[in-house]
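In the part that follows, the structures are each spelled out as structure tokens.
Please treat every number below as a calculation from the coordinates, not as lab data. These numbers were taken from a predicted model, which means no experiment stands behind them. Cβ atoms are built from the backbone, for glycine too; each structure is taken alone.
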Structure P
Amino acid sequence: MVTRRVLDLEYAIRDVAVVANEVKKTGKTVYHLNIGDPVIYDFKTPEYISQALADATFKGQNYYVDSLGVAELREEISKFENKKNNINTTTDDIIVTQGVTEGLIFTIAGLIEKGKELLIPGPSYPVYINYSKFFDGVPIEYELDEQDNWEPNIDDLRKKITDKTQAILLASPNNPTGLVYSEKNVKEIINIAGEYNLPLISDEIYDQIIYEKEHSSPASFSKDVPVIGMNGFSKAHLATGWRIGYMYFHDPENKLIELKGGIENLARSRLCANSIAQFAAIEALKSPGTHTAEMVNKLRERRDYSYKRLRNIEGISINKPDGAFYMFPKIDLEGFGKWKNDKEFVINLLEEKGVCTVFGSGFGSHGKGHFRITFLPDLETLETVYNLLEDFLK
């Protein structure tokens, strides 16, 4: 017997990789633009951070650590978030997790049960949808308006709130669109959350990968609405496989004490996050280095090139992303008349040209008719990819 909760799980980003593996067996070169992992391209984990991890293991720090995280790391995270967001967390407000994904699992497990609703952006990172359903809840998408550079449709968000709504989730910069929510919209969402006595969940894993627009964490503006922030070391510090993330609780009026206690129990039940990676993360925060800024400079050039190429391909429309390293083009399926849906288009492109992207419908109902592409590869590779795409559509 198998439960419905595991049979129903879908993850388009990895699912398309299964097809890519079959294409590789035919001898065709596959260009993987489906997974947002900078380390598999020309972005390398800084040597001093890797050295800190090696030092930790040779010092014998290979034991179980505190389930909530190494105390020194939690202290450094607290200082970092306080400075960045102008808030006032303490070590007790930080929980170290196995990537942001585990923080999301903990939070959704603590908030969602049968029939309860989580308000998420649409298009949406599939994990938000999957874990809402996994805990027998209902993910409800509020519209990110493509005509407004994917900014949230505040009227639609308000309309989606019911007596079953447990929280509002923001993801900025957004995956898959690259949107950075404007300060105005962040403040409006905070006001709505306060009006309905709802906490905010803020996924901020890409908040150091921003090009022109300023990033506005809801915690920076919230005087009374509780915010559960999610961040980590995977992207900004180029350590995706280390799986070190964290949660911070900005809770000015102590509304989340019971929830936080429950999440701490969950953290204890899984023992702890990777110990030696936590000791290395301390060094990453104490000595931030130049690697993040250098990565952003490279990515800005690749974003600009990608935007220029994609917007000049007939049958594709595209918004320029503010942050992260994704683009979410729309394909004129009706105009081409060749593919029934975005998934069929993506699979056909992969099989014919070896270009591996992700079908937009895998990011929820608002993603239909789109595909997600990363602009992480170097310019030479991107040129090849866009030439193949252009040739395919011609």
Structure Q
Amino acid sequence: MPVTVAHLTTVDMSLRFLVLAQLRAVRDIGWRAIGISAPGPWVAELEAEGIEHRALASSTRAMDPIADVGAARELWRILRRERVDVLHTHNPKPGLYGRVVGRAARVPIVVNTVHGLYATEDDPLAKRTLVYGLEAVASRCSDAELFQNPEDLALMRRLHLTRNAHYLGNGVDLTRFDRARFSVDQRDAARAEIGATDTDVVVGAVGRLVAEKGYPELFEAFELLPAPFRLVVVGGHDPEKPDSLAADVVQRAREQGVMFLGHRDDVDRLYAAMDVFVLASHREGFPRAAMEAAAMGLPVVATDIRGCREVVDPGATGALVPVGEPPALAAALRGLADESRRRKLGQAAVAWAGQHFDERRVVQTVLDTYRNVARRKGLVLAL
């Protein structure tokens, strides 16, 4: 029987956009790849790739302890029925209950990826105590902890709240996010679709429409920018989140000239139409969109927070600004009005991405982790 590897996330979108490369790698070496999440529109695409899906009907992104208990029960049944050899969980919620259930269900190998702790050292003590405490308990149920962010790893090690921890980093498909794939005509066509001329400076933002992504501050900063600047937002509404942007906030931004494109599958093509990428987030683990934009040769203006600090080399590939300060954000964007400066920063961003954001390295680290844990525990992961 082939080795069975299951990745657990809250929703199928995470399986599709965050860990698909890891699922494909499992499939490609002849192992059995399973995605476990709430059912959704991306399941068909996963299954078309030869990746099995098992639905957690109770899984939800909302704060719902009763639903979470139901999801944990469903997970137990799936793990026992499918005879899973490796359970790979992804936080926040599945990373907590998934590790505990995986160990209780006697899954031979349990691995967790920390995409970004839901508390930073700047948060109130009560929040930090809860988040770090739960993480410490859950980590005792895993065989390996993979941290995407070096700051999170350093913190948990310093507090002695994790074990078998390793740095994973994050990456994107550098063959897809490559500006050379798009001709000048294709770039011009994409800019024409958003109504941008050759003299416009198109600033792009990619992310769910929630306040945590810093959209209110970004919209305020945009109002401070001169006419050549245009702001394009790519991302869908997220009504399950309590900080989902209110309709009047979006409407006011539209009235100020912000263009909302909704969720798009051709984001690589849209990056080619942009001149600058902006991320005004309050909290990040290791932002994928910013990595994609850097790989596409865009200078990145981001907030000076964990995660963004790993993507931007200030002064070389973009700029970092304080959180929640629209004037500083506007000033950084205004400093990129010059095309030659944008080109210089963009070229450096491509080189930086090539050195630090290669998805293939991340995938190989994950597979090596499975094999190293198996070796340590005296298990055999054979084809």
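Data table
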quantity: Of the structures P, Q, the one that 0.10 was derived from, the read-out being FRET efficiency 1/(1 + (r/R0)^6) of positions 153 and 185 (r between Cβ atoms, R0 = 30 Å, to 0.05); calculated: Q
quantity: Given 4.4 for distance in nm of label points 7 Å out along Cα→Cβ at positions 89 and 297, calculated: source structure among P, Q; calculated: Q
quantity: Structures P, Q, by FRET efficiency 1/(1 + (r/R0)^6) of positions 17 and 249 (r between Cβ atoms, R0 = 30 Å, to 0.05): label with the highest value; calculated: Q
quantity: Relative contact order in percent (Cα under 8 Å, 6 or more apart) from the coordinates reads 14; which among P, Q; calculated: Q
